[in-house]
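Following this line, the structures themselves.
Read-outs throughout are calculated quantities, based only on the coordinates presented, and are distinct from any laboratory measurement. Because the structure is a prediction, the values reported are computed rather than measured. Cβ atoms are built from the backbone, for glycine too; each structure is taken alone.
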Structure 1
Amino acid sequence: MPHNRPRLISPLILNSLKCSPAVGLFGLRQAGKTTLASELTLKKGGVYLTLDSGAMLDSSRVTPELFCTRKKLLCIDEAQRAPWLFPAIKNVIGTQRKPGKFLLTGSIRFTLKKDIREALTGRIVLHELLPFNPAEAHGQGASSLIADLFENLSTQKSSIASLRKYFDSVKVRLSAAQILHHMIVGGLPIPCFTREEPQRINWYNGYFETLITRDLPLADTSLHHISYSQGISFLRQLALMQSKEISLSELARASSFTLPKAKKVLEALAALSLIDFVVPEMTTDNATKKLRIAWKDIGLWNHLVGVPRHLLIHDAIAMGVMIGQELRTQISLIQKTIIGSSYRHRNGASVPWILKQGQATLAITQCSAESPSPYDYRSLKSLLAKRKNCLGLVLGAEKSPIMPLTENIWLLPYTCLF
């Protein structure tokens, strides 16, 4: 199959299986978890079982301990469908604490369910399978731009001269046309590799119907009475909030939900990995304190918003979804912990991406202009003014030159990120 190609996260999962008794793989439905898990299990000579099968689900309930006891790696696909297995997994790990006993996959974050969280605490390493990014879809390795810049900051090589030398070595690997194509098709395997637009549209329609009628109740059993029309109205309003602060009242009004139900749906969508909550950076008294929304797949987002394809690459919000998706992928491949946040001042100043690794800070904003004026990056300049060991990036137009704008802010064409 065209989308049956190497995933960037595979080496990290294999490495985790060498160190941890259990590894969890979660992510958006249809992101390719089953394909990847079965491939890795075969590579390790293990046993692959899926709980999407009713017979297998019933078998797991009868004798959970026996079901989980294997000599080799046991991969349980859609493991969250059988919460009764997790105490058995805990017991197996307790008596046979060896690396690589279990590979568990699920469309819901395991640790959000209390009984599962208590059974797995300290026993599992979690990885999220994100949608294909453009490089991965074209069979290329991941961009190391973010990792390289943090390495520069950690070794204090972030002078203009050293950064100039580094940026001179950065090559644009994907054209603007290739990035635009990815913005149109998204990163979920089936629409990403489907050539016919009507087929993609039908697939997205079916995806959202299943999300509303089946997946939301799996994440929260109190959400089983939501109608399709209510659910799709909620999702469209949520798509319009991309990069903005969350407004539960607007979400509730659009879908005829109560505020408590709107909050539950929002939390369920985060548990299903459809969206991320971006925490605010509280560096000044006038910074806004509300969480912001970031969609994880450009294709799902644009199916709801409907930006015409000839405007996509020039649409600031659409490009923000795309940049956020790429940053998320690069961060997921870095071994050291990176904490992400965003900054918005009450006067309108905004820096959408702030990444921290230890004492180092990388702050990123975007600008559609080829040669931004100081006004375009004033928020970035203000944010970094009193910080040490920090670097700012302005992602400009395709033909923007690579150049320093200030001592610690650089202009790059957005294509350099990918």
Structure 2
Amino acid sequence: MRHEGHAVPARRRVALGGLALGLLGMAVVAGGDEPRRLTLEEALAMAEKGPLAQAAGFEIQRVRAEKRGAGLWPNPEIQFDRESVGEEVERIAAVSLALPVSGRLGLERSAARSAVTAAERRGGQERIERRARVREAFLDLLAAQERDRVLDDGLGRLDHLVKVVRAREVEGESSGYDRMRVEQERADLAAQRLDARGALARAQGGLAWLLGLASEPMTAEGTLAAGATLFPDTGEARAQALGRGDVEALSAEADQRDLLGRAAGRRAVPEPSLLVGRKTACAGGACGSGAALGFTVSVPLFDRGQGPSAALRAEAAIARARRAALGLQAAAEADAALAEVRAGREAEAVLSQAPSPERILGIAQASYEVGEVRIFELLDAYRSALSVTLRATEIRLAVRKAEVALDRATGTERMP
């Protein structure tokens, strides 16, 4: 605090006035090539056209193509026979067609539909996961930009403080120790800023890879502000998690295996084949013809589909067990993510109610001006303000990522 009647030399007032401007000013970043600017919506739209999204789409197309070939009737067989004994010649032209009367083709078609359902639901969850990774990378870039800006501002303030302290040392109003302390603080902060620039480049590269772009400078346009409203209770979040795409896909896969197992078991039912054609016989120059009709039945004496049927029933049981395990995991992930988001948002509220770091720094500066605090106390106040600002960024980043994790766990996309 400033005491009444305490006089400050005019030269010192000028120097400290410059210090005040430096401490509260913004550092100017040298210009260069304009980086690519992206909003989250633009990044997500680009990700939908990237190679990862295309691969997922092709997988669903593959399963749908397999469905078109499932449960089809067997192809007919065309038969030509010619037999000759002496002057007698017989010719037979016929068509043979197997008659699948056991109902296995209908089961195979139903199994193929279940396979498509499984692929589509898994693809839906994979899309949410893929977009969640883009959202996380976008948040990482936002946080890296904010850290770089905070450190750049702080470095600019220290640069100005170094100049002021050097000027005061020349005038005999400050010691060489004060100057060295400030220069040491400035060097430490410069190293932190260089490390932050490296983290910024890594964040840019990570986002570019997810978007299918070559690594290039880019700027994320957005904020680390709070996301969408939360689920009203853990029960709703847990129910949403139990119905997410990859969990339901395992149910559809179990149904598919059951249906294929039943279809394999139908091989124990005899299936007839019908032959229809025409027979022509020639002897001694005279020829005659008539209809040819044949009927055969397969006898499933050895292969009754018992092996594939048992294996498919086991696969169905495995899929249901995995679904149960994945459901428990999804519910646990939803509970943990929801709790983390709630705790993080409370931490954000606590920080928002705390005194402003800029205000604390201003008080420390005013006290330094009147000689109530020394240089290392001013630097301590500066470090504290910088640490609180960076910590607030880390907390906001962690909470936003927890919100993304909650979306991933519940199979939703609740963006602000």
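Assuming 15 is relative contact order in percent (Cα under 8 Å, 6 or more apart) as calculated from a single structure, say which of 1, 2 it is. Going through each structure in turn, the value belongs to 1.
Of the structures labelled 1, 2, which one yields 143, 47, 30 when Cα extents along the principal axes in Å is computed from its coordinates? Of the structures listed, the value fits 2.
Suppose you compute Rg and Dmax of the Cα atoms in Å, for residues 171-394 alone for every structure in 1, 2: which one lands on 38.5, 139? Attributed to the structure labelled 2.
Between structures 1, 2, the calculation of distance in nm of label points 7 Å out along Cα→Cβ at positions 147 and 163 yields its largest number for 2.
Say we calculate mean count of other Cβ atoms within 10 Å over residues 195-202 for every structure; which of 1, 2 gives the highest result?
Going through 1, 2 one by one, mean count of other Cβ atoms within 10 Å over residues 195-202 is largest in 2.
From 1, 2, which structure was helix-only ellipticity at 222 nm (-39500 (n - 2.57) for each DSSP H run of 4 or more, over all residues; to 500) = -23000 calculated on? Structure 2 accounts for this read-out. In terms of distance in nm of label points 7 Å out along Cα→Cβ at positions 307 and 323, the structure with the greatest value among 1, 2 is 2.
With respect to mean count of other Cβ atoms within 10 Å over residues 243-250, the largest value across structures 1, 2 is given by 2.
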